[in-house]
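Just so it is clear, none of the values below were taken in a lab; they were calculated from the coordinates. Since the model is a prediction, treat every value here as computed from it, not as a measurement. Cβ atoms are built from the backbone, for glycine too; each structure is taken alone.
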Structure I
Amino acid sequence: MKKLGLDEFLLLAREFPVLDVRSPGEYGHAHIPGAWSLPLFTDEERKVVGTSYKQESREHAIKLGLDYFGVKMRKMVEEVEVMLKNHSSVKKGVQPTVLVHCWRGGMRSAGVAWLLDLYGFKVYTLVGGYKAYRSWTMKQFSVNYSFKVLGGYTGSGKTPTLAVLKKKGEKTIDLEDLAQHKGSAFGSFGRVQPSQEMFENLLAWELNWVNTALPHGTPIWIEDESQRIGLVNLPNTICASMKLAKLYFVDIPFNARLVHITDEYGKLKKEELVNSIIRIQKRLGGQNTKLAINYLLEDNISGCFAILLRYYDKHYEKSIQSRKELKLPIVKLAVDTIDAQEISQKLLG
């Protein structure tokens with residue numbers, strides 16, 4: 001077994017599996033991106049051991065922990081074997097490698113590491129545990145990143161364009177994918193958003209990765225978003241950097257965007273769409289809200305989304321005007337249709 005500092009641990013985490021031995025509740029709230037859950041204790045067992053540690057003694061808590069751990073040893077080893085069965089790092093004839101961590105790099109990770117080492121795995125543990133990763137996460141938001149912000153009215157195909165830019169070798173980060181939300185009242189359908197802490201973990205992981213994968217200083221393409229994306233928030237420093245960065249505004253005709261939005265959202269259940277419209281009724285206005293819902297109930301999907309699109313366009317125009325007043329850089333690119341390939345060529349041209 002070998003203990004690693006965070007930088008070395010995260011470097012190996014790009015290649016080898018990370019086993020998070022904290023309780024299911026701790027893991028479910030937030031974890032290192034890509035880590036697998038291998039809990040030493042259940043949530044209730046962790047509570048019992050923790051209470052014993054505080055109210056009785058360290059020794060008594062360890063004995064309780066051993067009672068829980070002893071009967072799980074074989075099952076834990078077999079779970080790791082299943083996890084590694086198809087992992088890319090496993091090579092025939094080579095000792096399999098795993099990375100293990102708990103909350104602070106204490107007894108839980110030490111116990112599981114001992115077991116896996118005894119069985120024959122090559123094991124590394126993280127000094128400081130998940131707590132050290134959280135500290136690292138917050139430090140990533142103080143780095144001076146270079147952004148290129150991809151903007152455009154709602155329905156401009158910005159997300160597919162980011163995907164094409166990535167295929168062309170550009171640095172990109174898809175904030176909506178990390179947040180599991182499309183950034184509007186209709187953005188959470190069929191998705192479960194991560195906790196704020198998990199969103200920060202994912203964002204820090206991506207920022208660090210794209211910032212080191214290509215030459216230093218290469219700009220990162222990122223979609224223009226407000227600070228709040230559904231239930232999660234962008235860190236203040238990242239939001240401020242995005243506002244100061246050059247905005248590449250893709251200007252696509254209203255009708256083209258309306259067709260795109262109607263195709264994308266028109267398949268959703270009417271009840272869900274109505275609930276989403278009601279959520280923005282104060283800003284949309286009583287008359288527009290009533291008209292949009294009536295159109296929807298009458299199967300005039302295009303008429304409904306035309307009202308909503310004008311609402312979001314008006315909101316975005318205010319943001320653009322604010323940029324102009326602050327004399328922040330804007331590059332406007334007119335494109336006739338929503339074609340990610342064509343848009344990306346103009347952006348890179």
Structure II
Amino acid sequence: MELRGIDPDATERWLAENVPGLRSPVTFALLSGGRSNLTYQVTDADGRVRALRRPPTGGVLSTAHDMSREWRFISALHGTDVPVPEPLAYCADASVTGAEFYVMGFVDGWVLAEQDSAQPLSPQARRRAGLATVECMAALHGVDPDAVGLGDIARRDGYLERQLRRWQRQVHQSGAPDLPLLDAVHDALVRNVPEQGSGIVHGDFRPGNLSFALDGTVLAVFDWELATLGDPLADLGWLLATWEEPGDELPSVTPGPTAEPGFPTRTELVDRYVALSGRDVSDLPYYVAFQRWRSCCISAGVRARYLAGVMGDDGYVAESRAKDELRQAEVAWQAVRQIGLVP
């Protein structure tokens with residue numbers, strides 16, 4: 001069966017020449033869970049497993065899916081208090097398999113991405129996983145970009161303004177069920193941008209992009225394609241927007257298991273983050289509203305790529321997501337109204 005995005009022979013030759021300790025032949029398998037870049041499991045003749053990341057096979061928006069950016073972040077953060085997969089090799093030659101790609105160590109743990117994904121964890125381990133998530137986030141936000149060689153990767157000021165411009169442009173390129181509503185939310189956010197901090201921002205920090213041990217320890221942080229320099233509170237706002245609790249009236253922006261017994265509440269996450277980082281979180285409701293809007297923009301782009309057939313077959317049902325996108329756009333509008341950004 002053909003595996004989209006991989007030229008097996010050419011890629012195997014490159015891996016054998018560039019990945020230390022890898023022995024041919026190798027097998028490739030598309031890993032589920034990624035909705036943007038493509039991730040493959042690579043198993044060599046000795047049974048050792050690595051992971052390979054490359055962009056979608058088409059439909060790539062400008063500034064998106066930069067493999068060298070992901071590679072630079074995991075290379076810079078490897079060995080810090082932020083756990084990341086071991087960076088192994090980077091291929092800048094797009095002729096090998098149609099795009100640049102990189103290879104990293106395979107981290108075998110539990111990714112808490114779906115509603116039933118926490119079943120193997122005890123209630124105590126779930127609580128540890130929740131607190132460990134925000135502790136890991138605080139560790140990331142405490143890293144000095146200059147000290148790890150990331151000081152020149154992006155501007156540090158005007159993060160929210162840049163994000164609002166970027167995702168507004170890209171949602172219009174991708175298409176969405178209700179662009180006028182998203183435009184109205186965008187305009188309200190633009191008019192009320194708060195004073196911003198500075199640091200490393202992951203861009204998609206949530207349990208679905210982390211690997212956990214069965215005791216709730218964080219083993220690795222994945223998916224650095226949206227990482228940049230900017231306002232760290234954007235990461236915390238995203239985490240809260242994705243963190244479901246029992247009895248929530250508004251849906252979370254992504255599925256996850258955090259409404260299951262054992263997980264800490266959003267308030268506990270914020271309290272733990274403040275205790276570790278010392279940051280002022282008085283403007284946090286703005287960041288949650290911003291992230292609800294941004295999630296709609298991201299979802300529209302993902303759905304457009306699946307409809308174009310450039311993301312491989314990992315079980316994603318693109319057509320069924322349009323209704324969810326419209327619901328999230330309505331929730332984003334409710335969010336900006338609730339904090340007084342519109343009448």
> The value -16500 for helix-only ellipticity at 222 nm (-39500 (n - 2.57) for each DSSP H run of 4 or more, over all residues; to 500) was derived from one model only; which of I, II is it?
Replying inline: I
> From which structure (I, II) was mean count of other Cβ atoms within 10 Å over residues 109-116 calculated, if the value obtained is 21.2?
Replying inline: I
> With distance in nm of label points 7 Å out along Cα→Cβ at positions 53 and 245 computed per structure, which member of I, II shows the largest figure?
Replying inline: I
>> One of I, II was used to compute P(r) over Cα pairs in 10 Å bins from 0, in percent, and the result was 5, 20, 25, 20, 16, 10, 3, 0. Which label is that?
In response: I
